[in-house]
Structure P
Amino acid sequence: MNLLQALAAAVGEANVLTGNDAQPYLTDWRRRYHGRAQAVVRPGSTTEVAAVVRACAAARTPMVPQGGNTGLVGGGTPDASGDAVLISLQRMNRVRSIDTANDTITAEAGCVLQAVQQAARSHGRLFPLSLAAEGSATIGGNLATNAGGTQVLRYGNARDLALGLEVVLASGETWDGLRGLRKDNTGYDLKHLFIGGEGTLGIITAATLKLYPLPAAQMTALAAVPSLTAATRLLERARAAAGAALTAFEVMGRITLQHAAEMLPALRTPLPLAQPWYALLELSDAESEAHASAVLERILAAALEDGDIVDAAVARSLAEAQALWALREGIPEAHAKRGGNVKHDISLPVSCIAEFVETTNAALRSRFDWIEPIVFGHLGDGNLHYNMGTVPGTSIDVAFAREREINDLVNDAVHARGGSISAEHGLGQLKREAITRYKPAIELELMRRIKRALDPLGLMNPGKLI
């Protein structure tokens, strides 16, 4: 029995895709990475995933796990050799259980994030992981990249929301670690090897995740801010006044919002785009809408008096709040329509961000007079999407041709301030080589030792992360 026959025996012929049927899985959504594969396999259960892995291991065939194919660093795209088998988890999309007394939900890796949010909400609970691609990104992919999103400030990254995992190992064995425990001090916490591992150590097939009570009220506001330094002071003020009720604090540059409004006419900007920066705040209150509104208005009034904001628009309805968030969440789509940009997903101490942006913008413009910084992100947790486009009249191809130089300048500036060149997107193919410039040699060697221990044949998502 050859490999394709073994795969068909494991998952059924209809779920082994080749030729044109496989093509949609072989290009990332940004269309920056194009790969080839012997086949795309779509298992429907953990047992089937294990059978696929055993068949590939026996044939010494590389495996590339893929969730919703929404990644930004090429982590779920095979290389051009055509040797690999791509394993799509999209059929594994069941919510297995919800335990409201324990505030946990157990979902399979192919569950779309939005479906998990809705399942939690139907039981009066909140699953707080939230990001622009939540309508297509999957739980397995979120965990494999340790996704962040807009509410990390209050609830943490995907890693912080996971209590237990089920993982198919490179050997084809299955580790059932689906424990809904918040305290379990019985040795190494193995789940953290696979969360953020980008499928290089094993394939996450299910997860037990934390739930939270639904807030009694949420209040959202957009504030016009004269500088990033002022935005940082506004963040400090909001944290002091709201505490854990401050669930999101985003910043967006004026140019970034102007492009979004131009490319997505349905978006509405409730404030004139006259200031260099805009902050989006969200409070989730356990008490009442009146209480949340009073706290938010006190924050904004004090910031206005001190000159840290120039103007603000407070959402007075769910529709208005959704319209404010649509501005933020529409940014990636808008800039994709403009032709894309050179992307950087960086994190820094919040105290460094204003100085970093000012200094690095100046350094980039000094070297490339055609460059246009497209900056937005999660100021509350120190994560910026520090992207580089081009001024009107200059093709984005000019920036892509100088991408390596741009990346080196930005990454060096981030590293010099104690930051990370990948905050929430992972390394994938895009940053696999770059990270060797910044991680200590012993740290890289420890990662390689873990890889050799868990994947001695080097078959799990080769060419990614390490």
Structure Q
Amino acid sequence: MTRVDPLVSTLIGIVGPAHVLTAAADLAPYLVDWRGRYRGAARCVVRPGSAGEVAAVVKACVDAGVPIVPQGGNTSLCGAATPDDTCDAVIVALGRMNRIVAVDAQNDTILVEAGCTLAAVQEAAHAAGRLFPLSLAAEGSCQIGGNLSTNAGGVQVLRYGNMRDLTLGLQVVLPDGEILDGLRGLRKDNTGYDLKQLFIGAEGTLGIITAAVLKLFPLPRMQTTCWLDLASPAAAVALLSWAKASFDAHLTAFELVSEAALALVLHHYPDAVRPGGESPWYVLAEFSDVPPDEIAEWLAARIEAGDVEGGVVATSEAQAHRLWALRERISEAQKIEGISIKHDVAVPVSRIGDFLDAADTALGVAFPGIRVVAFGHVGDGNLHYNLSQPDVQDNAAFIACQPEVNRIVHDAVDALGGSISAEHGIGQLKREELLRYKSPVEIALMRSLKQALDPRGLMNPGKIL
């Protein structure tokens, strides 16, 4: 006779038998991260349909002393949503909680459940004549709860900020199963500690976000996208300053792409087309609510001055989408190419060139022939700096050198006052690195917060700390 797990029976009583998964084939998609780097095991997957059900699930797990791993779209790049291999944890998958609860166009807010995909929130805002500006390559599958838990950034942080800046209120199930209901659409609320900030960027280690009130903005009447050829990252930083001086908040995105990154996309996507001539570096810039002729005049002046070597201005929405696809496909092209050592770092915008020079040089000495694929959000100093060897056999050995590679890259970042994680979080990937680059005071305070809210350490254990 097969022994029935009493916790599983309790969870079935909470959410129903259709929403507790125990079969190996059903569990499999939840047990591996997007990159295929981390694989775990779990007692079961529970798919609650409401905050009340999440709270009941958490209380049942706490009573049983069982760890809880919250999971949204499972697009984490640091293993934050993957359980360990003990087969003890319960994965709480929030995909059923996908309601757009309310849009308040006059207040420029939208109330959504945590299981809504980012694309669904964008579409609901657009239908109301508003913009929700967070934009990521994974927007069709990533979920709002995960975006909040990692403080997602994306391509429009330059103008609108990251998820911390886009969030007004949260509903959170705490590690003891109580519900913190802070779903207020207020831009001013000076009544003590801003508790929502504890949970944004906490990667599910302090509670499970179940709903949020997010900021909306006027929908741009027009957008112009440019693909620009540049000689160096320093030229990109200088161009950014000129663009901000000329267009201020109308400059809504400013992305840096290396030739190595573009070459991967062109190689792995037959429909991808090089926009213009070949250059060491490129910038993909987006301007909102600026007449295209003004942008063309500004760009012509920059080309004449030698600040830009050339470029393409999209003349249709379809062409703009093709330009953006070149940027958005970089991560997927790298995944197709094979495993690489990835870094998601931030430095002051003015020091981007210094970081790339220092890291490229040091890595070239330590690992001759190394391939650097660099791209990212130059407007906010966030670079994705990914490393591999061109030959597959050499790359297998190179991956084993990750600790040495990380030390070179992260020391270069730290020397410039930067961060080892700009928007991907810590998860399992950077847990030990965090201890090296955060001060003892910061680590102690983080541990104190974790102990205060989750004294038994059951909420997403092994992540961040």
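Just so it is clear, none of the values below were taken in a lab; they were calculated from the coordinates. Just so you know, these numbers come straight off a predicted model, no measurement behind them. Cβ atoms are built from the backbone, for glycine too; each structure is taken alone.
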### Task
Supply the structure label, taken from P, Q, corresponding to distance in nm of label points 7 Å out along Cα→Cβ at positions 173 and 237 with the calculated value 4.6.
Q
### Query
One of P, Q was used to calculate FRET efficiency 1/(1 + (r/R0)^6) of positions 149 and 437 (r between Cβ atoms, R0 = 30 Å, to 0.05), giving 0.90; which?
Q
### Message
Computing distance in nm of label points 7 Å out along Cα→Cβ at positions 5 and 109 for each of P, Q, which one ends up highest?
### Response
Q
### Message
Computing distance in nm of label points 7 Å out along Cα→Cβ at positions 213 and 285 for each of P, Q, which one ends up highest?
### Response
Q
